[in-house]
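In the part that follows, the structures are each spelled out as structure tokens.
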Structure I
Amino acid sequence: MFTSNLYTESTLSPAITRHSLNGLPILKIQSPKCEAAISLQGGHLLQFKPAGQQDVIWLSKKAIFSPGKAIRGGVPVCWPWFGPVSTPGFARISAWQLLDHGEHEQAVTIRLKLNACEQTREIWPHDFSAVLTFTLGETLSIDLEMINTDEHPWQWSGALHSYFNIAEATETWITGAGTSYLDSLQNDLPCETAEALIINQPIDRIYTAPDDNIAIHDQGNQRIIQVVNNGHNSAVIWNPWKELSRSMGDMSDDGYETMVCVEATRYGKDLASGVLLKPGEKNILSTQISVTAEK
């Protein structure tokens, strides 16, 4: 696991320590309720493991930890755009700052911030303020709050690109995503499918009418991962399968066998199709993740 390579820099609280990994600042959380890790590059959750349970979040064994490089796995923050527009937004590799942290008996809370700067304006010419809130206990909550601090309106799309750790893809099925989707493997062809999605092929789908609660039935681990999304208009489900996994330098050849992405997504086919945010307005995109035993 990547944590074996962490260099400890400081202790922030009884449950939170600050580390460095190949120059990347990492916050490590160790509490009676869970174990977790967050990279300040990208505001990127790397690990979430409730006490006494297996890891819920999948991280590639070949993930690259290097300044300016996207990390494969975890929960990347794809913002202020996502999907066919371009690469999934600059937030994923930007340096987020620790805003504050707190802890109590039930959970640890960490808030990170990202503000517009010269580098972001070169990519996206707008002023903004973004705050990521992680609430880490027996369950996990991630809230991305974005505020338009510009004098002009702008539009956004995005995703909390959650990678989930499963025992075996072919023994996993997903419910709650709905039956209507756009197939990204067929140029966003509109499709209909059965309610339960069985993972036995390459999947890259934008489900356009998902329930708020999507369930990942991880049969091999005898558990159900519940994913509750808010502020979304769709849910992306992705598994690269065999050929694409073998072509990816930051993913092992068999990596597809133990992961699936189920993402809280605000989809827009292009920048002009994103959510309009007027000066002073804010939006929140969030996901809450919990685990129950499979009956």
Structure II
Amino acid sequence: MERTWVLTNMTRVQQFVLLGLSTRPEVRDALFAIFLTLYLLTVLENTLIIYLICSHSELHKPMYFFLGNLSCLEMCYMSVTMPSLLVGLWNGPYHISFTACMTQLFFFIVLICTECTLLASMAYDRYVAICRPLLYPLLMRPQTCLGLAMASWLGGLVVSVAKTTCIASLSYCGPNVLNQFFCDISPLLNLSCTHVALTELVDFISAIVIFCGTLLVALASYLAIGVAVLRMPSAAARHKAFSTCASHLVVMGIFYSAALFIYCHPSRIKSIDLNKVLSVIYTVLTPTCNPIIYCLRNKEVHTVLWKSLHQP
């Protein structure tokens, strides 16, 4: 009875304070310039990729269809977290309303879950291309690619609705300070003053289904690809097959390594600054580097880019 009275009389937090990437004024200006440049570069890179894929029939292939989806996702993904990061660097600790925080969290979860599924779909595409080349036109026909992409976005939406609803329904009675540059799941759960067992269960189940499930699909695809490549008779064929997968492997390795560590490390590891660095890796650096990694060694992209630059 007493606990019920306490809970009903708690003052609900109306806003959170994001401490940001750094609280040191002497380095905030330099970091602001760096991250603003990275953001503008990411938007430019991904816009260019989407334009090239949409405007050139040579790139109307499953691999580039998924790459276009990934480019669109990463522009949105970075646009969700970057504004609060930049405001924090410009003005210091950033005050964000409860509603705005939950909205940011909702879109962040949608996009990170969608990226997991898209990366798995791209791994499956490479598996079919290398291990089932004769069936590739049938297995990766446009309807299948569209279905995989829609399932990725819809899956992210469903998971985000469930997780955000649970987190928003918790009581936050203070303190309201998040030592992060955006509204992330773990810092919010740590601030809750009510029982979070159900929310943690929903978070755990969704992580198993989306994160671990897509990682297993990707690993199984590349295991089969590795076996198929080793069985190829010529070194040239092996090199060609490996080169079509190398970029995706690098991107997937960076993304999953950072995300796995930050969300699955033992609870006794309390390095908040390390968590911030890892958050920067998969929310800022990965979207910035992905277009370069995917297109740096891609001759088809080089060809259409050269053609676009030299059109009369």
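No lab work stands behind these numbers, since they all come straight from the coordinates. Quick caveat: nothing in here was measured; it's all calculated off a predicted structure. Cβ atoms are built from the backbone, for glycine too; each structure is taken alone.
For this structure, a couple of remarks:
- Which entry (I, II) yields the derived value 17 for relative contact order in percent (Cα under 8 Å, 6 or more apart): I
- Among I, II, structure where FRET efficiency 1/(1 + (r/R0)^6) of positions 53 and 165 (r between Cβ atoms, R0 = 35 Å, to 0.05) as derived comes to 0.50: II
- Parent structure of the calculated result -25000, given that helix-only ellipticity at 222 nm (-39500 (n - 2.57) for each DSSP H run of 4 or more, over all residues; to 500) is the read-out and I, II the choices: II
- For FRET efficiency 1/(1 + (r/R0)^6) of positions 45 and 261 (r between Cβ atoms, R0 = 30 Å, to 0.05) computed as 1.00, the structure of I, II it came from: I
- If Rg and Dmax of the Cα atoms in Å is computed and equals 18.2, 53, the structure in I, II: I
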